[in-house]
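Below you'll find the structures, each written out as structure tokens.
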Structure 1
Amino acid sequence: MEINKYMNEMREEFRNKFGLEFLSLGDGCAVAEYKVRPVDLNPLGFIYGGVAYNLADIVAGVAFFSTGSYGPTVEGSMKYYSGSDNTSKLRLEGNVIRKGNSIAFIEVDVKDDMGKLIQKASFTYFNTLGLKASSFQMD
């Protein structure tokens, strides 16, 4: 499935289920915005780390798909550079750093509403494109 068809089918789900609004897509790049809701905040007023991680994984997956590949997340990590309090929205910018035949590396910058980098995520994705269905069967 090509990226424009995929995004047309998924845009409503990304918006309604996850609250993500994709602003731009390119070859190996995806940019999305997320409006922070009160339910996203911990008792200290910071965005729960798991919320930001989930959003970054989605943006990384869309960036990966935009290269003509698809597959699951193999590994992911998030570095928290600055507090996420006092921000009304997040901007997530995903870029495919390197893509091989079976593995790809994607980074996602998470910025606050002032454009300050507050978190950086790194993901490894497995490219299932071209694998035979029998490759997934277990004996």
Structure 2
Amino acid sequence: MITFNTEGGAQMPTLDQQQIRQWVARVAASYDRRVGDINYVFVDDQRILEVNRQFLRHDYYTDIITFDYTQGRTISGDLYISLDTVRSNAPLVGATYERELHRVVIHGVLHLCGINDKGPGEREIMEAAEDKALALL
């Protein structure tokens, strides 16, 4: 089950939640995964910084933090998305806010599917996976 929530000062973004649910399921299936419980939590920059400090001991803003509860082939997790950071990143990457939000929404799912982006060469793999997933939307 995929749920959408807000915390902090964030307003629920305009998303076609049913379309997102179907899209996430298609992307997961393309990695031979099925969807368990995924909780999207849309937050502001202050809340993402609090989560980053509390759970990851990182002292910086980010667009998404993924807490992975995947078991076997069933992906599950809490995905915290800072709408402030998404909004500020969109023009930096030459994207609309909506496009950047979709990219971040699927970025967390790709992490749950086992794709990383911190090690050597992994960022390029993640970006290719994001592009492939966005084409399925």
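Here, each number is a calculation from the coordinates, and none is a lab measurement. Here the structure is a predicted model, which is why all the values come from computation and not from measurement. Cβ atoms are built from the backbone, for glycine too; each structure is taken alone.
Table for the structure above
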item: Entry that produces 14.0, 37 once Rg and Dmax of the Cα atoms in Å is calculated, selected from 1, 2; result: 2
item: Answer label among 1, 2 for the case where FRET efficiency 1/(1 + (r/R0)^6) of positions 82 and 114 (r between Cβ atoms, R0 = 25 Å, to 0.05), calculated from the coordinates, equals 1.00; result: 1
item: Comparison of 1, 2 by distance in nm of label points 7 Å out along Cα→Cβ at positions 74 and 106 - largest value held by; result: 2
item: Ranking 1, 2 by distance in nm of label points 7 Å out along Cα→Cβ at positions 34 and 58, the structure that comes out highest; result: 2
item: Which of 1, 2 yields -14000 [helix-only ellipticity at 222 nm (-39500 (n - 2.57) for each DSSP H run of 4 or more, over all residues; to 500), calculated]; result: 2
item: Source structure (of 1, 2) for FRET efficiency 1/(1 + (r/R0)^6) of positions 18 and 90 (r between Cβ atoms, R0 = 25 Å, to 0.05), computed value 0.55; result: 2
item: Comparison of 1, 2 by mean count of other Cβ atoms within 10 Å over residues 42-49 - largest value held by; result: 2
item: At a computed 15.2 (mean count of other Cβ atoms within 10 Å over residues 2-9), which of 1, 2; result: 2
